[in-house]
Structure formats: C-alpha cells, structure tokens
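Enquirer: Next up: some structures, all given as structure tokens.
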Structure 1
Amino acid sequence: MMRRNILLGALGFLGVLGILVSCSKKAAVIERPAFNSDSAYVYIERQMAFGPRVPNSEAHTQCAVWLIEQLRAFGAEVELQKGFMPDYRGNNQQIYNIIGHFYTEETKDRPRILLGAHYDTRPWSDEEEDYNDRFYNVPGANDGASGVGVLLEVARQLGLRMADSTFTMPVDIIFFDCEDMGTPRVYTGLEREDTWCLGSQLWATHYMQKKNPQYRFGIILDMIGAPDATFPREMYSTQYAANYQQQIWHSAEQLGYGAMFNNQQSYPITDDHYYINYIAGIPCVDVIHYDIRNATGFPWWWHTRNDDMSNISKATLQAVGEVVMAQL
C-alpha cells in the first residue's frame, strides 16, 4: 500500500482537521449482503503460506497462479496482463496484472464495476527502526493479502449469484502487481517520480487504451484487515469520485459500520486508485486504513516484519466485505 502522502497546501490542512458533516438522522438499515469472513481469512492465510509475494520471486509466481485458478473456479473469465514499467532505479520491472471478468449473457454489455487490490508485497521492511532489519521482505498480511482475501470471497459470492440467477451487473476484479515497489528508504540515489503502483499505471495506460472497457466506478481495497481499522474519506477519492464515495460510506452507516467508515477527511494518498482516476478517468474510491493521529497515518507495523496474521481481524474483514457487496 502506498506510502507517499502528498500535502496540497490548504487541502492538506483540511485533510488533517476537516470533518464532513454527517446526517444526524439514523440511517435506514439495509439488507445485509452475503459475505463470509472465515472464508476471506483463509484466503489471506493461503497467500501468507507462499511467503512474501515479492515481484520476481517464486512465492510471487505461485501466488499469481493460485489467484488465477481461484478466479476461474468461481466462474470468472481471466486475463493476465503482462508488461514492463520502470522502477525507482529506472530499470524495467516485469508486471503481471490478473483480471477476472464476472458477467452473464444478460449483463456482459453493461458498464462494469471495478474492484481491485494489490497482491505483491514490499521487498523492504524500510520502516523498521534497526537499519539492518530494513532489508527483510514485508510479510504483507494486511498490506496486500487482506484486500485480496476480501475480493476472493467477493468473487466466490459473485459466482454463487451467477449460479442462482441473482447476478445483476458485470464486475471486474483486478489483482494489481508491483504496487509496493516504490523507492525504498534505504536507497540513496536519484529518486524518480511515480515509482509506486506500477501495475495500475500499466493497466490504466496500455490495457485501457487497447480495450477501452466501460466502467461505472471502482473501489480499491488496501490494508483493510486490522482489528482497529478506520477508513476515513481519502482526499483523491473525494476529488475524483465524491458521489461514489458518499454512496459507499452511506452503505457502511446503514450496515452499522459508521464508526469504522468515518467522516474524517484524510490526506490524499497515492494508491492504485489515483492512477485509475487520473490516467484512466474512472471514478475510483480508495478504502484504506488511515489514522490521522499517527505520524505516518498507518499502523505501527506498516512496512515492517510485523505485518503478519496477528494484525488481521475477521470482524473488520466482515465489515469491509459487506460494504463492498452492498455496491454490487
């Protein structure tokens, strides 16, 4: 998950202090959508069993193959987008984006909903206090695997909907690669721009230009599994996709998760959604754990060797999964 917070003058000031006014009336309760957090948790454990999913590693390849198999088992038509993007040193980095298309004959020509998460993990634990520990891979239970685990359970639920004829709109689930390859703190050379989110940059340019699929809106899930997770309204999402952000947060309130999906405004965060908005022009909302009271905004174990299964809560997975399913 993205680590670079961009401060935009007065907007950044509002990002720290601004609180959106929420409706004082109690929201009407909506029907609770089907979602199984036990299943999502198992999908996270399975990713962790491969080891850190660092690009170009055996664990990364094994995980990618497994993700493709899972999507197909749930009824998706799967594409593998391959390409290259320059990394923080200017070297070409191989990208493998995994795209699962869920549609029926009746829905295939309708505009789609995009759901995404990154499946790679950071090669460096560069938030460790001890310099020597910064060269270890991040395990990536929350930063990577949590969003993928929730979307795999969403994919399973979509497959069930297609089977019982309750499927109403086409959905693309995309597992983006190389989101977490941004310039490490241990690097002392010349820093390049746009070194994060390489997979979504590749997709937003080459894939969209070549195939031009039509999307209504998108949702990116990043670091969404922690027991104490809070999801404020991320500023780029507000800037580019305010109506859909409001829709999602309203659903969360109706489902009883208003405290978790709170009305605080966070700093703008460079995550996969940014390039989907900025390059592809698709309104896309970031659901990301961010606490404006922390120095970094992220959990203390973010980008460290402690990003393990102890930081995953089934209750949080259930909340996020239900909110996502309520949009479909």
Structure 2
Amino acid sequence: MHIIDDILRYQSLSIVGLEKNTGKTECLKYVLERLPLEHKRIAVTSIGIDGETTDQVTRTQKPEITLRQGMYFGTSEMHYRQRRLVSELIDVSDVNTSLGRVVTARALTQGKILLSGPSSGPALRRWMSDMRRLGIDLVIIDGALSRLSSASPAVSQSMILATGAAYSANMTTLVNKTAFVVELINLPLTSDDQLQRLTPIDKGVWAIDRDGTLRELNGVTALSQELRFEGMEQCQTLYVAGALVDGFVEKVRKNRALRQVELVVRDFTKVFATPQQVHLFNKCGGRMTVLQHSHLIAVTVNPTSPSGYVLDSHTLCSRLSQAINLPVYDLLNE
C-alpha cells in the first residue's frame, strides 16, 4: 500500500467522512500510526471533536486517538486538560471555540487525546500557517461530519475520503453516491487566464464574453427565478462565486444561449447540485470547472453500518475503485 507515501508528498491532508461511522477516525488512527516521525514533523487537529470513546449520536464505540511522541497537536482548552499524555505547551490561541481557546502542544510521550481544534475555515488556515512557521512538514485535519469545507483546497492540499455502509446500505447506491462526490473533487481547473481574473472575486455571478470582457451580472444570483441578462448570446463563461445550486444549473442548461457555457466555481465544496442536474448539464454541452483543485489521494470504506448491516468488503472496494479509478481501502482488513 502506498497511501503513506502519497500523503508525504503534500504539506497538508484532510480526512473527511461522507457520513458518521464511515471510518474517518479509523483512517486517521491508521495514518498516525504509520507516518515516519524520524525525519518528518507532524501536526494534527480536528474541525470537530475526535477521540471520544462513544459516539454521542449512535452510542456506538469509537476508536480513540493516540498520538506518538514528537507529534504536535491543536485542541481546545477543555480537552487539553483531559489529555492522557505528557506534553510541551507551544501556544494558546486568542481564537475561541465553544470548548475554550485552541491550545497547541507537542507530545513528549505517547498517549491519548481528544481533538477539537479550530472550528472555522479562517481560524484553521491561521493555525496551519502557525504550524508551518514552527517547521511542521505535514498538517493533518480530521474533518467533521458533512463538513467537506475542511477538505477545500483553500484549506488543505490533499484529502482522503471515507465512505461506507453508514452512507448507504445499498452497494449500488453507495458506489454511485460516492463516485459523484469524487467526480466533483476531480473537476478540472479553468484556464490560467481565467484563474488570474476570477480568483480575487469572492461574491456575485460574473460573465466572461467571447471577446474576453469580464462583467458582473448585477441582479443575477444563484437563486434567481429567471436567468436573463444583456449580451447573453456572447457569454462564454459564467462564474458563480458562492454556492452552485440545482436551480441555477437547470436554468443555465435550459437556456439555449448558454448551452455550451463554461460554469466556474471556486472549488468542489461550492457545488450543491444533484448528480442528475450536473450530468444533464454536461450532456447538453456545458462544462464545469474550478479555480482550486483538490488532490484526492484515496477513498477508504467501512463496510459495516451502525445498525450492523455488513457489505462484502472485497466487492465494495473493487466496484468503487473501478467506478472512480482510484485506490480504495478497507483499512481494517489490510
């Protein structure tokens, strides 16, 4: 397995689960146990709460987080006080979470910890910048339930996606739903010229005409009832700076003047359209691109649901790998 080698190619990694109990924490545990600490400085935090022995929703057992000697970590003041390891205090942030300020420390012994770090994107990026100034080679972020934003390329360079029977107990549905998320993660970058022009824009809907003119479409939003604007026939590219929703994709697709338009979003976490609308848009000649691209290293699966339903691990890994053309691992069966 080359998953660790792949991780070490990047400076940051997000591990994100598509649903609770899809094996995200087991994936984090697997990675932390195998990273080479003799020549790499590793820091880890969580955008949620990780390391609890019992899931607070399903009441099922959860794997605890064990840090090895030398690892850096960020967690809340409350959970720092509950640590079961000896550590060196590095910093106490002025950023507050619901569980207190974020504490950064280095493990002097191996031991268990509850991770509950920065809870917002800006706070997380700031913490990661602080880690880089400390000479950290790799920052690992344990994403929270349904918080794919923690895997945004604006936050981390690479990601691992955890899926499983908790996401869907029907194997075909599970493969299709996971494959669509992977499809969004792998959306191609727009052209270099458009990257430079659109990246600074963080709000509104914008058009680039065939002659290269960039203009804001005042009065047009992703939730507009109608999609009509002057010079629509000359539009080559539409950029939606915020969330891209089903209704907007449908209106673009049904508009003859925009059938072959390039639809640009900042990154895959901004796409909230359904597979049906995205695939119909592509089929009609449209093209969806991004300003920032995520590097998906692998997908991991947990074939067991909290209710006890078990999918065949070998078949699931094989079908999903074939559908997404990426390595798929059941880490508990490695």
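Quick note: the coordinates plus some simple rules give every number you see, no bench work behind them. Because the structure is predicted, anything quoted here is derived from the model rather than measured. Cβ atoms are built from the backbone, for glycine too; each structure is taken alone.
Enquirer: Given a value of 0.20 for FRET efficiency 1/(1 + (r/R0)^6) of positions 105 and 137 (r between Cβ atoms, R0 = 35 Å, to 0.05), point me to the structure among 1, 2 it was derived from.
Expert: 1
Enquirer: One of 1, 2 was used to compute Rg/Rh (Cα atoms, Kirkwood Rh), for residues 73-176 alone, and the result was 1.04. Which label is that?
Expert: Value 1.04 for Rg/Rh (Cα atoms, Kirkwood Rh), for residues 73-176 alone corresponds to 2 out of 1, 2.
Enquirer: Work out which structure the value 21.4, 66 belongs to, where Rg and Dmax of the Cα atoms in Å was derived from one of 1, 2.
Expert: Considering all the candidates, the number was obtained from 2.
Enquirer: Could you tell me which structure in 1, 2 was used to calculate helix-only ellipticity at 222 nm (-39500 (n - 2.57) for each DSSP H run of 4 or more, over all residues; to 500) as -7500?
Expert: Derived from 2, not from the others.
Enquirer: From 1, 2, which structure was relative contact order in percent (Cα under 8 Å, 6 or more apart) = 27 calculated on?
Expert: 1
Enquirer: Distance in nm of label points 7 Å out along Cα→Cβ at positions 153 and 225 was computed and gave 1.1; which structure, 1, 2, did it come from?
Expert: Only structure 1 yields this read-out.
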